[in-house]
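Novice: Listed below are the structures to be examined.
Values in this text are rule-based calculations from the coordinates and carry no lab data. Being a predicted model, the structure only gives us computed values, none of them experimental. Cβ atoms are built from the backbone, for glycine too; each structure is taken alone.
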Structure I
Amino acid sequence: MTPDERRQVIETRKQSTGRKERLWARDTWREFDVCQVPVEGLLLNVDNRRFAAERTLVEEKLGHELDPENNPDDERALEVILLDVGYDVDGDRVTGGHPDKDYQALRSDWLRRRQESPLWIRPDGIVRNGNRRLSMLKRLQREEGLGGFEYVDAVILEPADIDEVALFDMEQREQLTENLKVRYTDINLLLAIRAAAESRAIDWYEGGDINRVAGELKDIIGNDQSYAIVQLNAIKYMDAYLEDSDQAGQYHKLIGQIERFRDVGRAMARIEADYQDDAPDMLRLLFAAIRAGLPHGTIRDLRRMFREDRARYQGLLADVDSAEDEWQASADPGQLADPDLASVTEDSDTDEESEPPGPNVPNYPETAVRDAVENTLDGFQASQTDDVIKTLRQVRNRLEILTDERTQLARALLTPEVQHVREALQPIIDWADVHRIHLTDQ
């Protein structure tokens with residue numbers, strides 16, 4: 001159905017409800033007529049920012065942009081993105097997956113109470129607010145038949161009255177509020193905040209301007225300026241990471257990484273304020289930790305080590321640089337690839353303690369960098385205690401693990417890694433020999 005055909009269907013079949021909907025538009029409260037319009041005249045908005053990252057990832061795998069207006073399979077793909085988890089792309093179709101818990105709740109509530117608030121639509125039927133509800137209705141029509149689902153309440157926003165600038169502002173307020181209520185860790189929340197910040201002419205490299213925009217956005221981001229600052233700094237360093245990876249603007253490649261970038265933002269805001277000359281090295285180290293898939297809490301530990309043990313921090317920086325040298329010099333370092341679609345679209349609430357793997361960076365020396373960071377932080381954390389007995393017992397416990405019934409040390413000495421095992425073991429033997437004197441009578 002073309003835009004003109006949808007417009008005709010809506011115009012000739014719409015029915016007044018006699019009700020009004022109060023919306024914040026053009027910096028004031030206004031009342032809009034609520035009509036009942038035929039569902040068949042409505043079209044999902046492919047440009048909806050609420051699922052922008054997932055849509056782009058799906059489009060990359062399909063090899064074409066989604067066009068629900070002309071391709072029924074693409075409309076079905078948008079439904080899956082909006083309503084399901086665990087889906088993937090097989091050939092030219094989006095397949096698999098299962099309804100998420102939000103869809104189940106929405107469906108049950110609609111069947112019990114019907115519609116709570118109207119959709120926002122343009123006269124040509126493009127839905128600007130309410131795409132998940134429309135997707136749910138279209139699926140219900142297929143599963144249950146048309147009975148009771150032919151019409152939906154809607155506010156028709158005429159371009160002559162509410163232009164794109166005003167509608168963009170309305171959408172920002174509604175989508176940010178909805179994202180905070182539904183999936184506050186979603187990358188699309190940050191993308192919506194980014195769009196709102198850009199519309200306010202933010203200077204990302206001026207801390208004072210980030211504070212200004214955070215103040216302007218706080219009433220639609222949890223009414224908390226500090227929280228807004230955290231989100232804006234996360235966006236700043238997410239952009240920096242993508243630029244460093246030669247993938248500027250490819251936000252879909254960072255689905256599942258948001259908590260890591262929130263901690264990068266927190267760390268770098270303080271480093272840049274107090275240690276500006278050290279900021280480039282610290283950012284390079286934090287990006288290495290992200291590429292190695294280390295949990296977001298590691299970023300906080302690295303900042304603490306930087307402040308309290310500069311020599312150990314410098315040693316780690318040198319180790320990471322050494323591990324990355326060959327990767328950076330390779331003909332195809334594989335800076336950043338698409339994540340696995342089925343994994344990143346799976347329900348993240350199945351295990352609240354788990355953390356998504358790091359970004360997909362082909363050929364990156366993940367093991368070497370991870371080992372360097374974890375070993376250095378382990379030494380740093382051990383250095384924070386003065387309890388000699390506790391430390392000795394911890395060392396003994398770790399060594400005993402290597403010689404228990406699993407005989408890990410003996411088996412490792414029979415592998416091709418035998419030389420590396422010996423190189424790691426020898427300093428321990430040397431240390432014991434040197435300090436054996438402490439057990440003799442004085």
Structure II
Amino acid sequence: MFIPHTDAEREAMLQRTGVVNLEDLFQTVPVEHRFPTLNLPPGLTEMEAMNELQGLAWGNESTHDLISFLGAGAYNHYIPAAVDFILRRGEFYTAYTPYQPEVSQGTLQAIFEYQSLIAALTGMEVCNASHYDGATAVAEAVNMAYANFRGKRTKVLLSPTLHPQYIETVKTYTAGSNIALTACEMDPFSGPDALLPIIDIQTALVVVQYPDFLGRIFDYKALAEATHQAGALFCVTINPIALGLLTPPGEFGADIVTGEGQPLGIPLSYGGPYLGLFATKTEYVRKMAGRLVGETVDTRGQRAYVLTLTAREQHIRREKATSNICSNQGLMTLASAVYLSLLGKHGLKKVAELCYHKAHYAAMKIGDVKGFQVQTAHPFFNEFVVKCPKTVEEINSDLLEYGILGGYDLGEAFGPGMAKDMLVAVTEMNSREDIETLVEALEEVAHD
């Protein structure tokens with residue numbers, strides 16, 4: 001450990017604090033825990049340490065090594081090389097928090113372009129920049145709805161087919177408040193009609209997922225109308241790639257759109273950092289958390305960018321801030337903006353079509369395997385549920401022997417009653433040969 005202070009400096013600090021020696025500062029720590037002896041191996045040179053770490057790294061397997069059919073909120077998509085190249089440019093990589101916005105024109109323009117792209121994708125009027133991930137974006141939507149009604153409406157309906165981790169995050173955010181979360185404990189295979197009878201005048205927000213956690217595509221227009229008739233807000237959590245094919249939520253009545261931006265040019269990265277998408281209508285912008293960049297002209301008539309809403313975490317008292325957005329989101333929003341710009345409208349549609357058609361081909365082939373039954377009867381995007389003859393844990397363990405990363409074990413989210421239900425995800429990265437390899441492997445492991 002390197003401590004930069006000299007002996008004389010340490011002595012001066014001890015005298016100033018009124019203690020004799022360094023050990024006196026730890027008197028409140030129990031003796032048995034005060035100065036533990038660490039059982040560390042002998043020291044290594046830099047070269048030896050690098051070899052050791054490289055050896056450990058070789059023990060890891062990733063989607064570059066395995067054929068992956070695992071999704072459940074984080075997806076293996078192709079990322080164009082230009083995304084990472086632009087992301088690592090010094091002007092973005094080292095200066096992505098506009099604490100002095102008037103001199104951060106490049107950063108502000110990048111955020112503005114991101115906001116514009118997400119607003120166009122979702123069919124909404126404004127978009128912020130941004131949130132930590134899809135889960136916290138949903139939680140911020142709950143907070144925003146509660147603030148919009150000034151606490152007079154306390155009921156929030158979370159669809160049971162909302163991502164289970166999103167539900168848990170919302171529970172954490174609202175713990176200790178008077179917000180009542182309902183519907184999330186219902187049958188996970190239920191559709192939007194199950195929510196209609198429980199919407200009432202106490203409802204502040206109804207949250208659904210599109211496509212839902214099980215990959216199914218529902219028409220939410222009737223639910224949106226019922227929500228608005230009750231005076232509540234309607235929130236749709238999206239898979240942004242799916243909007244290359246599906247109707248944008250803004251066109252069927254969404255007041256708030258949230259989502260996980262990881263599919264938009266962000267690698268899996270062991271679960272983060274990711275990107276929380278958040279878009280809404282202009283009338284709710286004052287209740288929205290996060291930064292909002294706008295475009296204007298300067299005194300010379302030239303285009304300029306500004307922090308349109310600056311009453312945020314670094315500008316006002318912390319207890320009155322509506323959010324605490326971490327600075328790394330500047331890079332994540334940039335990655336998404338570059339990805340969407342490179343693909344364009346037609347490119348995004350092509351990726352969505354590949355995900356859709358490949359998933360349906362996989363479902364058809366798996367459904368023909370003896371012992372496996374595709375459970376998803378509704379239209380679906382790139383994920384579907386398969387009932388397996390053995391537990392998903394056993395199936396996935398066997399699939400690893402074939403170099404395949406199997407689908408998500410729904411028993412982990414919904415309990416042992418669904419231990420044989422696998423959520424299979426297919427993206428443009430899965431070739432026809434990959435799918436047929438999976439089918440052949442399932443035929444063998446089912447009868448082992």
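Novice: One of I, II was used to compute mean count of other Cβ atoms within 10 Å over residues 6-13, and the answer was 10.5. Which one was it?
Specialist: Source structure: II.
Novice: Comparing mean count of other Cβ atoms within 10 Å over residues 78-85 across structures I, II, which is largest?
Specialist: I
Novice: Quick check for you: by relative contact order in percent (Cα under 8 Å, 6 or more apart), which of I, II is greatest?
Specialist: Sorting by relative contact order in percent (Cα under 8 Å, 6 or more apart) in descending order puts II first.
Novice: 130 is what came out when volume of the Cα convex hull per residue in Å³, for residues 30-117 alone was calculated for one structure; which of I, II is it?
Specialist: This value belongs to structure I.
Novice: Comparing mean count of other Cβ atoms within 10 Å over residues 158-165 across I, II, which is largest?
Specialist: II
Novice: Of the structures labelled I, II, one was used to calculate mean count of other Cβ atoms within 10 Å over residues 54-61, giving 8.5. Name it.
Specialist: Considering all the candidates, the number was obtained from II.
Novice: Taking 1.0 as the value of distance in nm of label points 7 Å out along Cα→Cβ at positions 390 and 422 derived from one of the structures shown (I, II), identify that structure.
Specialist: That value comes from structure II.
Novice: Taking -11000 as the value of helix-only ellipticity at 222 nm (-39500 (n - 2.57) for each DSSP H run of 4 or more, over all residues; to 500) derived from one of the structures shown (I, II), identify that structure.
Specialist: It must be structure II, since only it matches.
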